[in-house]
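Undergrad: What follows is a set of structures for review.
Quick note: the coordinates plus some simple rules give every number you see, no bench work behind them. The model shown is predicted, which means the values in this text are computed figures rather than measured ones. Cβ atoms are built from the backbone, for glycine too; each structure is taken alone.
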Structure I
Amino acid sequence: MDHAYAPGKWTAREVLGHVVDTHVILSFRILSFGRGEIQPLPGADEGLWTRLSGHSWLPKSELIRGYRSAAGLSAWITETLPQAALERSGVANGVLLTVRELIAYLPAHERHHRRILRELYGIG
């Protein structure tokens with residue numbers, strides 16, 4: 001969990017923490033835009049967040065608990081949105097996004113990092 005496949009790359013522990021953070025960020029964006037928020041939302045600097053997260057010292061069990069909680073919240077939000085909310089949109093990090101696009105990005109982002117963990121770290 002503490003090995004990085006190359007200098008300057010995240011450890012597997014940090015990758016998992018990043019996936020958890022991303023679920024939370026996307027859940028907030030989905031909820032905000034789905035509820036009709038019109039204020040632009042800020043971006044999230046993944047490098048900064050990872051450096052300052054503390055994920056590198058969290059036990060694997062805590063990262064898994066965080067993942068289950070964040071993924072569960074993402075699922076609950078996306079499964080309970082009214083149909084009309086899927087077409088709503090908003091701006092995050094300067095990019096116009098629909099709720100439908102954000103929902104599609106959740107599993108795509110997770111698949112991307114699962115592939116990295118499998119191919120570059122030998123996990124999974």
Structure II
Amino acid sequence: MARVKRGVTAHAKHKKVLKASKGFVGRSSKAFRPALERLEKAMQYAYRDRRNKKRDFRGLWIQRINAGARELGLTYSKLMSGIKRAGIEMDRKVLADLAANDPAGFRNVVEKAKAALA
């Protein structure tokens with residue numbers, strides 16, 4: 001049986017890793033082994049932070065809604081309770097955008113929530 005020489009596949013693997021590690025500092029972008037280690041760590045961070053991004057944005061939306069609600073005399077929790085009782089189906093992303101960019105529209109939502117709480 002003929003022996004298999006791995007030159008082509010090994011070279012292709014190395015090229016793939018070095019291409020993906022462009023922009024890393026020092027040997028991490030030039031030498032295969034450190035590049036592979038940094039790339040594996042980078043992929044772990046990317047995986048983790050795709051999930052953390054959702055958490056961070058939710059927190060930001062809540063802060064924006066709370067700021068807008070307090071200007072109109074409600075707390076965040078009271079506003080959300082009123083919105084649920086009023087049957088308004090808006091997620092936090094849309095409410096935060098209203099609070100930041102459309103104060104009149106946000107005021108209407110808050111008034112309906114207040115009416116539902118009373």
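Undergrad: Comparing relative contact order in percent (Cα under 8 Å, 6 or more apart) across I, II, which is largest?
TA: Top value of relative contact order in percent (Cα under 8 Å, 6 or more apart) goes to structure I.
Undergrad: Looking just at distance in nm of label points 7 Å out along Cα→Cβ at positions 6 and 102, which of the labels I, II belongs to the structure with the highest value? Provide the component values of the computation, followed by the final result.
TA: On the way: I: 3.2; II: 6.0.
Answer by largest value of distance in nm of label points 7 Å out along Cα→Cβ at positions 6 and 102: II.
Undergrad: Kindly point out which one of I, II the value 1.1 was derived from, the read-out being distance in nm of label points 7 Å out along Cα→Cβ at positions 86 and 110. Don't skip to the end; give the middle numbers.
TA: On the way: I: 1.8; II: 1.1.
Considering all the candidates, the number was obtained from II.
Undergrad: Consider the structures I, II: one of them gives 13.3 for Kirkwood radius over Cα pairs in Å, for residues 14-69 alone as calculated from the coordinates. Say which.
TA: Going through each structure in turn, the value belongs to II.
Undergrad: Also, quick follow-up: Given a value of 0.4 for distance in nm of label points 7 Å out along Cα→Cβ at positions 30 and 78, calculated from one of I, II, which structure does it belong to?
TA: Matching structure: I.
Undergrad: If we compute distance in nm of label points 7 Å out along Cα→Cβ at positions 22 and 38 for structures I, II, which one ends up with the highest value?
TA: Sorting by distance in nm of label points 7 Å out along Cα→Cβ at positions 22 and 38 in descending order puts I first.
Undergrad: Can you tell which of I, II yields -20500 when helix-only ellipticity at 222 nm (-39500 (n - 2.57) for each DSSP H run of 4 or more, over all residues; to 500) is derived from it?
TA: Matching structure: I.
Undergrad: Still on this structure, I have one more. Cα extents along the principal axes in Å was computed and gave 44, 26, 23; which structure, I, II, did it come from? Please report the intermediate quantities before stating the final value.
TA: Numbers: I: 44, 26, 23; II: 85, 36, 20.
It traces back to I.
Undergrad: As an exercise: distance in nm of label points 7 Å out along Cα→Cβ at positions 46 and 94, calculated from one structure in I, II, equals 3.3. Which structure is it? It would help to have the intermediate numbers written out before the result.
TA: Working: I: 1.8; II: 3.3.
It was calculated from structure II.
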